[in-house]
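What follows is a set of structures to go through.
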Structure I
Amino acid sequence: MSDPTTELTGGPALPQKRRLVTEIPGPRSVELMARKQATVANGIGTVMPVFVRRAGGGIVEDVDGNALIDFGSGIAVTSVGNSAEAVVRRATEQLTRFTHTCAMVTPYEGYLEVCEELARLTPGDHAKKSVLLNSGAEAVENAVKIARYHTKRQAVVVFEHGYHGRTNLTMALTAKDMPYKHGFGPFAPEIYRVPMAYPYRWLTGPERCAEEAAALVIEQITKQIGADNTAAIVVEPILGEGGFIVPARGFLPRIAAFAKEHGIVLVADEIQSGFCRTGQWFASEDEGLVPDLITTAKGIAGGLPLAAVTGRAEIMDAAHVGGLGGTYGGNPVACAAALGAIETMRELDLPARARRIEEVMLPRLRALAERFPAIGDVRGRGAMLAIELVRPGGKEPDPAATAKLAAHCHRSGLLLLTTGTYGNVARFLPPLVIDEALLTEGLDILEAGLAKL
C-alpha cells in the first residue's frame, strides 16, 4: 500500500502511528462533551467520546493529541481517507467558484459528471439515469417513490435485519426497533417484511439456507402480499446495521429472477457496501446481480453529503417533471468531492485495496474464532468484515461482551464500531487507504480485548 500520509490534512502529513498521550477520553474531549450535553439533543449518541482535531489515512487524531487507529471510516464514508488529495483539491476549486445555485434552478456540469460516472460504474450495461440527493435515507425513499410510480403498485418488500434509514418511510423499511424506530410511529403503510437468508442463524443450517429462504420469501410475496401488488423489493447485498450479514450464496439471484418475472423493481441498497468497500465497485457484482435501481451514499463523496438513485432509464424517467428533487440535492461542492473520490478509487485501485485488507484481516479473525469461543461467526467481504459474539456453547447473542470488547478497543486507541439486530456484532470498516501495519496493530488490540473477556 502506498503511503497514505500524502493526503492533505490541513497541515503537515498526519503520521500513521497510534499514539496515546492521555486516557480516553482526554481532558479537552471531556470538556467538549460537557458542552455537547448542554446544547446538542440527547438523541444524538456518541460511539467514542473523543473530539477530532484532524484525520487522514488510517488515523484519527483527537483534541488531546491522541492518535487513534480508524476501523470505522465514519461508518464506511471515508473509504478514500478523511482528507484525500483529489477530494480536497476538487472541492476547494469548486468552493472558489460557487457553493450553490440549486440544480433544479440553474444546473452545472458537476452534477452531470457524477451521473455519468454512476452510469459507467454501477452494474449492468443498460441505459441508466440518476437523481442526486443528500443522504442514504433520502435515496431509498426516492427509489421507492420511483418504483411505485413506474409500476403503479404500492407494496414494498424488505427483509429481516435490514436497515434503510431514519425518515418515516425508511424507518418503516428498517427492521430493528431500538434505537431506530422506538416511539417514532406510526409508520408508512404497505411495507412487508420477509426472511433474510442469514446462514449463521438459519435453523436447518447454512447449506440449505439459500434455497429454503428464497422459497419462503417467494411464497410469502405470492400468497400474502401478491406479486402483482408489489412495486419493489429493497435489499442490501450485504446487510449493514443488521449485522454485516452476507446472504447465503444463490439467494439474491433467485430473488432477482422472481422480481424480473413479475415486473417488480429490484432495488439494491448499496449505501454502506458500495464504492469499493467489498472488493468490487458494488457488492451486487459478486453474484452478477444487476438491480433495476441502486441507491448509493456514504463512500460516494469522501465525507461530503451526497447520495444517488441510479437505475434503468425507463424506470427513472417514469416520474413527472418536478416529482423528484430537493434544494440541496447534488450540491456542486459535494459533486466535486465525489469526482475526486472516484478519481482516487481508480488511481489507487481501491477495490484491490479492499481485497488486500480482507487477505490480511480475515485469516486472523478466523484464527481468533478458533481460539475464542465467544466468536460465533466471522463474515464479510473486502473491507466490510465482522465477528458475531455469542455466549460460549451456543448461539445466544452476547451484546454485553460486545460492548466490553468495544470499550477495551476504545481505551487502547482503536476506533471500533458495533452493530447487529442483537447488538452483538463488532464490525470492521477501515479506510481503504489504511497502512497495513495499522491493520495488524488494530487486530492485536482486538485480540487482547477478546482475551480479557
Structure II
Amino acid sequence: MGASQPGGPSLPQERRLVTAIPGPKSTELMNRRNAAVPRGVSTTLPVFVTQAGGGVVVDVDGNSLIDFGSGIAVTSVGNSAEGVVRRASEQLQRFTHTCFMVTPYESYVAVAEQLNELTPGDHDKRTALFNSGAEAVENAIKIARAHTKRPAVVVFDHGYHGRTNLTMALTAKNMPYKESFGPFAPEVYRVPVAYPYRWLTGAKNCAEEAAAQAIDAITKQIGAHNVAAVVIEPILGEGGFIEPAKGFLPRIVEFCRENGIVFVADEIQTGFCRTGQWFACEDEGIVPDLITTAKGIAGGLPLAAVTGRAEIMDSAHAGGLGGTYGGNPVACAAALGAIETMRALDLNGAARRIGEIMLGRLGAMSEKFAEIGDVRGRGAMIAIELVEPGSKEPNPELAGALAKACHAQGLVVLTAGTYGNVLRFLPPLVIPEDLLVEGLDLLEQAFAATV
C-alpha cells in the first residue's frame, strides 16, 4: 500500500517477503547471537530488525512483517512514533542522566502529573517512576507493606507479575518463569481467579463462586488482618488474556476495602489504551489503591510507575523508594511523547475498532475450526484458546504450529497461557486497517493448512 505510519517516519505499511523466514542475514546474526548470548534469553521469531513502525517490522534481509505483537504490548503508539522520537531526541541533546534522586528534572514530575491525572479516581495521588514492570510491582508491595505494617501478599491463579525473585513468587506459571530459580520470597499466597471458560460449574456462576472461594481462602488460610496487598491484572496477560467474569473484581475490591487491604491493579500489559480505555480496570469502574504501569507508557523506552493514593504512597520513608535509572530523563521525554500521541490520535478509539474487527473475524473462525475453544479479550488485547476438538483439553502443540506457520508467512504472533495453548494478539494501536485484515487472513490460512 506504501503509506507511512501515523505520526511516524515514512515506512511502507505492507507485508513483503523476499526470502524465507528467517533469511540468510538473520540466520548469520542468530549464529552470532547464540555464541554471545545465553540460551536462557529466548527468541520467539529469529529475524533481526533494522526498522519498525506503524504495523510492520523490517528485517536485515528486507522482509517486512505484519506486527501482531508490539514487543509484548510495548509499542502501542508504534515503534517510531514522531512525538516519541522527537521528544527523546531533544532530551538526548540536553543530557542523558543525572539521577532524579541527586539532581531532579522537570520531565519526571511531568510524567508523574500525567499519571496522577489519567489513572482512575479523583483522589490525591502520587507517582514514583522505575525501570520495569517487575520493579514497579515490587515497589507497590513495599509501599503496601509500609502502609499496612502487614506481611502477606495475595495473588491469583494464572497471574504473571515478573521475573525477579519476589515477582517470580507472585507469578503462577512454573515453566519457563520459575523452574530451577527458587527458593522464592515468602508470605505470598495464591487464590482462585474467575476464569469463565474453565470454571467447572460454568461461566454463569464463575464470578460469585470464584470470589467466594478467594475470600474464604484469604480469611481462613491467611487471615485478612495479615494481608498487606491483593495484586491482580484486570485482564491476566501471560496467563492467557483471561478476562475475569464480570462482578469478580468489584467483589474483591469491596473485600479489600472492608479489611484495610491495599488493592493493586497490575496494568503493565493492559494499560495505556490497550483495551480501549486508558486502563482496563475502568471497565467495571474499579478505582485501585495502587496501579502499576510499564510497557506501553514510553513508546519502547524502559519506564515503569507506581501511582496511588497519596496517603499510601507517602508511607515509605524518605530514601526508601527509587533507583539509579528510575525515571530516566530520555524515557520520561518519550513517555510524554507517547501520551501526547495517544491523546492526539484517540488510540482508545483505535483499540476499540481493532477489537471489533478481530473479535468478528476470530468469532467467525471459531465456527469453522473446532480447535478454537474460546475467543476473548477487549480492544487490541485479544486471544484465542486452542483445544482438542470436542473437549476443553489444552492444545499447546497446535498453538506452536500455528505460530510457526504465521511467522513463515510474515505475521508476528505470540503464544501465552498457563497451558501454552493460547495465541494472543497485541497489534500496535496505529496499525493500518488493511494490514490488520491481511494479518487475520494469514491466520485463517494457517489454520486451514495446519488443522
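Laboratory data are not the source of any read-out in this text; all were calculated from the coordinates shown. Please read all numbers here as calculations on a predicted model, not as lab measurements. Cβ atoms are built from the backbone, for glycine too; each structure is taken alone.
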Checklist entry - Any idea which of I, II comes out highest on FRET efficiency 1/(1 + (r/R0)^6) of positions 110 and 230 (r between Cβ atoms, R0 = 35 Å, to 0.05)? => result II
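Quick check for you: by distance in nm of label points 7 Å out along Cα→Cβ at positions 134 and 350, which of I, II is greatest? Please list the in-between numbers first.
Details: I: 2.3; II: 3.0.
Top value of distance in nm of label points 7 Å out along Cα→Cβ at positions 134 and 350, among I, II, belongs to structure II.
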Item to check | Read-out mean count of other Cβ atoms within 10 Å over residues 142-149, computed value 23.9, structure in I, II | outcome: I
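Assuming 5.4 is distance in nm of label points 7 Å out along Cα→Cβ at positions 102 and 390 as calculated from a single structure, say which of I, II it is.
Details: I: 5.4; II: 6.8.
Value 5.4 for distance in nm of label points 7 Å out along Cα→Cβ at positions 102 and 390 corresponds to I out of I, II.
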Checklist outcome for this item: One of I, II was used to calculate mean count of other Cβ atoms within 10 Å over residues 174-181, yielding 11.5; that structure is II
Item to check | Source structure (of I, II) for distance in nm of label points 7 Å out along Cα→Cβ at positions 14 and 254, computed value 4.5 | outcome: I
